[in-house]
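Take a look at the structures below.
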Structure 1
Amino acid sequence: MGQIRISLPDGSVREYPSGVTGMEIAKSISDNAPIPVMMTKSVIDRGVDMSLADGFDAEGDASFLLYFTKDRDEGLKAFREKRSPEFLGE
């Protein structure tokens with residue numbers, strides 16, 4: 001089995017070692033706050049059929065909405081306290 005390579009929007013590439021499965025990658029994504037993961041998937045799905053400018057607008061709208069979530073506050077607090085966050089999907 002070869003390496004898994006994922007191209008990121010900033011042009012960088014994340015490489016996973018041989019033997020890592022898609023399920024393991026999905027698990028690492030699902031460990032993040034659920035609302036941003038859901039919104040990211042939605043913006044990506046809709047962005048395929050949008051102009052670049054509209055895609056940027058959709059991304060900006062999603063980012064703005066996420067600013068008001070309790071999970072954002074929890075993530076910031078956990079970072080300051082040097083601990084893992086406990087996201088609730090709120």
Structure 2
Amino acid sequence: MVCQDARLLAIRLELTQTIGRLKVVGSKSKEFDTICDGTPQAFTAVVRSQTGLFGGGKAVASLTGFACNMALCKKQTLTDVEILLRRSAD
């Protein structure tokens with residue numbers, strides 16, 4: 001994510017993975033204390049599903065980011081981004 005002159009940076013991540021006929025869906029919202037100086041900001045998020053377990057392999061992610069200062073908020077959305085999941089250590 002890239003932001004500039006913001007006091008608040010927040011994301012909403014939605015993740016969908018199809019395993020056979022099962023569709024596993026999860027989401028995560030997160031706020032960050034970060035420096036918004038116009039450079040790319042990396043983040044990580046753990047997404048859990050209530051419809052099943054995510055497995056290793058292909059999935060589709062949609063991400064909405066909000067960056068706000070005292071006057072206004074800006075929104076950026078990425079949809080249907082294909083990603084590759086890996087199993088966690090736990």
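FYI, it's all coordinate maths here, none of it is from the lab. Since the model is a prediction, treat every value here as computed from it, not as a measurement. Cβ atoms are built from the backbone, for glycine too; each structure is taken alone.
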Assign the value 21, calculated as relative contact order in percent (Cα under 8 Å, 6 or more apart), to the correct structure from 1, 2. 1
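Rank structures 1, 2 by volume of the Cα convex hull per residue in Å³ and report only the one at the top, that is, the highest. Don't skip to the answer; put the middle values down first.
Numbers: 1: 131; 2: 106.
The maximum falls on structure 1.
As an exercise: mean count of other Cβ atoms within 10 Å over residues 4-11, calculated from one structure in 1, 2, equals 8.9. Which structure is it?
Values: 1: 8.9; 2: 15.2.
The correct label is 1.
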Starting from the value 0: which structure in 1, 2 was helix-only ellipticity at 222 nm (-39500 (n - 2.57) for each DSSP H run of 4 or more, over all residues; to 500) calculated from? 2
